[in-house]
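Okay, got some structures for you below.
Nothing in this text is a laboratory measurement; each read-out follows from the coordinates by a stated rule. As the structure is a prediction and not an experimental result, all values here were calculated from the model. Cβ atoms are built from the backbone, for glycine too; each structure is taken alone.
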Structure P
Amino acid sequence: MWSRPDTGATPTSYVAPTYSAAKGIFESILRWQSVDIRPLRAEICSPVVFHRYVTNYGGPLRSTSSVKSGSSHQVFATVLINVRYRLVAQIIERTRAPDGTFAPHAYQDAFARRLANGSWFTTPSLGWKEFAPSYVGLPRPDLEPCAVENHEIPSMLHTVFDAPQAGKIDPHFVAGLKVTNGVLLYAQ
């Protein structure tokens, strides 16, 4: 569920993760202050299938009468099912380690170890926390972009914050993105 902000109370998913969602997936595996992760592309590796999803919300944003009666609020959404993505990112050094280690290489090594061990910083999610992936790891040999996936995305949420780390909320959108032969190239 890569929520489109323009869909309001009945959220609908983009066909691929947003830039900030892809960044969040990488950082859920390993997060270091010395590097910045910049997603380059998302490859859609299975046909996009939209599905109607209903969940019960019991939080404080319900109507006053629902809160008083203890009843939940149903949220309807349009989500994706059976997704397979390959995400590609660039690692940019923010600060040099005191011992002179080149942080991007060290990060890449530590990232690969985390993937192999399944020892993540937090559990990766596919947008909403209840959507956990069934596989997170190095790309499988049969994973190729789905050539029939071609989409125009008139406007896509790019980043939510004004800085890569410890930023303030300042949503930024990118217009005119396209998924071509299963590949979405993120704007830099």
Structure Q
Amino acid sequence: MNTRFPNAYVLNAMADDRPGIIAAVSGVIVALGGNIDACSQTVLGGYFTQILVVSFPQAVAADELVARVQKAAPPGGALQVAARPYAPLAVPGGHGPAERFVITALGKDKPGIIHRFSQYLAGKDINVVDLYWDCAGEDFVLTAQVEIPKRWEIGMLQADLDEIGHEDGFNVRVQHENIFVATNQLRLSGGNR
């Protein structure tokens, strides 16, 4: 990923969730003349977490950036903030080209499911780019965006995951990212006729 400006950082902020955190963090970036080049944010169980890649036209010390973001925290609690210099990293695994897929799983929750699932993927050099897990009562839903090396046969991976799901009591589906997006857009737009 290229950044807009040469002085770039990975910035992480975590806090008890409340309104105004995104505005506070982004306000510091703007005040320093910087740009948010990438951002991912979520709230989980009442806790806010955000990771950003930010860049600035002039050098900004990491500790100054952290202090300014912490000072800008909205009322209601402190922000835990960390910053480190950003440098583009090589593709994880370095095992050639990969394609993005979405894996979904649904079933009864029990300890160890995420570990078994992620251990299988790691053993195949499949990188998990994004992971969502939630439980409602005894049932869970898992959605993972993954990068699968082109050398793997998707049908074989689906069969392996089906076997794991059968043993642990859940259903699993592997879809190319483009198909997942297209089918979910159709489902969403189908109700607006």
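What the table shows:
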quantity	calculated
For distance in nm of label points 7 Å out along Cα→Cβ at positions 8 and 32 computed as 4.6, the structure of P, Q it came from	P
Structure (P, Q) behind the derived value 1.2 of distance in nm of label points 7 Å out along Cα→Cβ at positions 24 and 120	P
Origin of the derived value 3.0 (distance in nm of label points 7 Å out along Cα→Cβ at positions 48 and 144; candidates P, Q)	Q
If distance in nm of label points 7 Å out along Cα→Cβ at positions 16 and 128 is computed and equals 2.9, the structure in P, Q	Q
Of the structures P, Q, the one that 17.2 was derived from, the read-out being mean count of other Cβ atoms within 10 Å over residues 80-87	P
For Kirkwood radius over Cα pairs in Å computed as 18.2, the structure of P, Q it came from	P
Structure (P, Q) behind the derived value 20 of relative contact order in percent (Cα under 8 Å, 6 or more apart)	Q
Read-out helix-only ellipticity at 222 nm (-39500 (n - 2.57) for each DSSP H run of 4 or more, over all residues; to 500), computed value -10000, structure in P, Q	Q
Per mean count of other Cβ atoms within 10 Å over residues 56-63, the highest-valued of structures P, Q	Q
If FRET efficiency 1/(1 + (r/R0)^6) of positions 64 and 88 (r between Cβ atoms, R0 = 30 Å, to 0.05) is computed and equals 0.05, the structure in P, Q	P
